[in-house]
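These are the structures, in structure tokens.
Each value in this text was obtained by applying a stated rule to the coordinates, not by laboratory testing. No experiment lies behind these values; they were computed from the predicted model shown. Cβ atoms are built from the backbone, for glycine too; each structure is taken alone.
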Structure P
Amino acid sequence: MQHDSSEPLVSVVIPVYNVEKYLRICLDSVLAQSYKNLQVIVVNDGSPDGSLAIAESYADPRLEVVSKPNGGLSSARNFGLARAHGDYLCFVDSDDSLHPDFVRLLMEGISKLQADLAVCGLARFSDDRELYSMSQPAQEANWRLYSQNEAITQLYGGLLLQQLTVAVSKLYPRRIYKNLHFPEGRLHEDVAVALPVLLQSERVALTRAPLYHYRCNESSIMATPSWKHRDGIDFYEEHYRLLSDLHLPQAKLALLAAFKAGINCLVEYSADPSYRQDPRYRSLKKRVQKLARRIPLKGLRKIDAATVVTARITIAVATFIYGIALRLK
């Protein structure tokens, strides 16, 4: 395929840390994109394994390898952002991979719908055979245009929650991240930027086509218990303040999301005696109960309203019931 120099440049930011087992699969999928005008920025975040050598073994002139001391995912993404000079950009996690038409189809979605942001579906995988089947030629994506108001509402529930929250699986105009950065040293960094991204996107093009391939990894940071998971509560409360300041009706949905993030943490910590005996656990129970008492009940789904009311009365029972509901999903 001949490259059309009139195509906009797309910067792809790939943070790398201890992924030598998966990195080649990721980089091969990015460099094999049917859309050719790419700047691929691989950020070696102080990785002690062989990841840097793997990245440096590629001779493709579109690929730039830069190294920095270890600072975590947000730090590596911000480092890559500072070096991105494309008209558009996307983020790829280094143990994931892209469908060959990921960039082409997302660019098409922006162009066809005159959108400010394009979002695709995610396909979960855990082995190379499954990955191969997901990388077969794609049919053209079916796009739906969401207004900013619709997209913000979807951010806090329903089938599109994950698609709209994660930083990956999207194609952004570079301007969106001109004054936006990922919070360093925190978890749930995608939640932190999800609302600011949508507040700069009046028209959102969305397809369910699973063009981003997400590796299920049970040893990942997000799958490991940590007090840092409370960061998600902080970020949703920040969403609430932002939306309240803008007098937008989704503010109460953000408050509900903060409550759910909190009760998820309580479920996670309740399974471990060392967490339950920590003073931070008792403090978190009080915080989540206070959140429940701030949430307006009018308009909530019955299940959400019941959980909130139960938490107002007894947070221990609400946590127990919520934990059972999560296991039944």
Structure Q
Amino acid sequence: MRKQPLLLRPSGKDYLWGGNRLNDEFAKNIELSPLAETWECSTHPDGPSYVIGGSFDEMELTEVIRQHPDYLGIRHAGRKELPILIKLIDAKKDLSVQVHPTDAYAREHEHGQLGKTEMWYVLDASKDAKLVYGLSHDVDEPTIRKAICEGTIMKYLQQVPIRKDDLFFIEAGTIHAIGAGALVAEIQENSNLTYRLYDYDRIDKNGKKRELHIDKAMAVANLKSSAAPRQPLRVLKYRPGVANELLCRCKYFEVYRMIVNTDRRQIVRYRADEVSFRVLLCVKGCGMIRYEGETQMFYKGDCIFVPADSMELTLHGCAQFLDVRG
């Protein structure tokens, strides 16, 4: 079977802090309000993605990969699910203060699951938007526990102003929270393990406070001060019709920003090699992908899975992508 690109339909989440921008601005057409997150490229059972069109139409991406594990590439031989998960996040209100476990802790205490290291790319941010990134100074566990009980934990957290186009790498163990007014693309390990430390005493749609996981959070949290995050030096590399820049490289994923701007005579060639799959998340603009006589239109918000050792694609249009490599 030809290894052609797969356009994906996401699962949605209606967490209480979400807004409506993913429906209004990204045309997700998901009947949830609020729509806090869309899991754009996912084989996680809590929110799988589905294929749109072609021979796999309406099939879970999970099942496609189970049938065709070679789609993941040589690097991921033996796996039957994606090692990463890609989301869009609309934070109308502050997210909970939280922390994620390492792989080692998750394997031992969470039935062999993966931990969660992640990267955020800020698609938009209101004037006063901030995020929590670690602690402002060293704190011991009794002090943090007391602050949680008294509702004063925010005074120990490092709050960082954010702007559109910023990026942040959040290692497992780092206490963090996305603040109100942020629209974020998140690339992470394939995990849904989140330990909440503090949730502002909010009440959910069932009239209950959301569960906290203080003991687990204390077992994995880094209580040392975190250096203020600095935006890395980024270098755009140009060739006709396209420019690329590296946003993040770690042992779990690589993420590039790709800007496509072609005229009628230009084409941008693109393919995934045999080593690993790739994922294209369109964050701006629109255009078309062509391959072997077929044409697939894409628009802002579309997510496209490109199997390892894919056929060659050509991209046309005026658009920006996050180009994610597993």
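What the table below lists for this structure:
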quantity	calculated
Top of P, Q by relative contact order in percent (Cα under 8 Å, 6 or more apart), largest first	Q
Answer label among P, Q for the case where helix-only ellipticity at 222 nm (-39500 (n - 2.57) for each DSSP H run of 4 or more, over all residues; to 500), calculated from the coordinates, equals -2500	Q
If mean count of other Cβ atoms within 10 Å over residues 228-235 is computed and equals 10.1, the structure in P, Q	Q
With distance in nm of label points 7 Å out along Cα→Cβ at positions 20 and 36 derived as 1.9, matching label from P, Q	Q
Parent structure of the calculated result 17.7, given that Kirkwood radius over Cα pairs in Å, for residues 204-283 alone is the read-out and P, Q the choices	Q
At a computed 106 (volume of the Cα convex hull per residue in Å³, for residues 92-155 alone), which of P, Q	P
Label whose coordinates, when volume of the Cα convex hull per residue in Å³ is calculated, return 146 (choices P, Q)	P
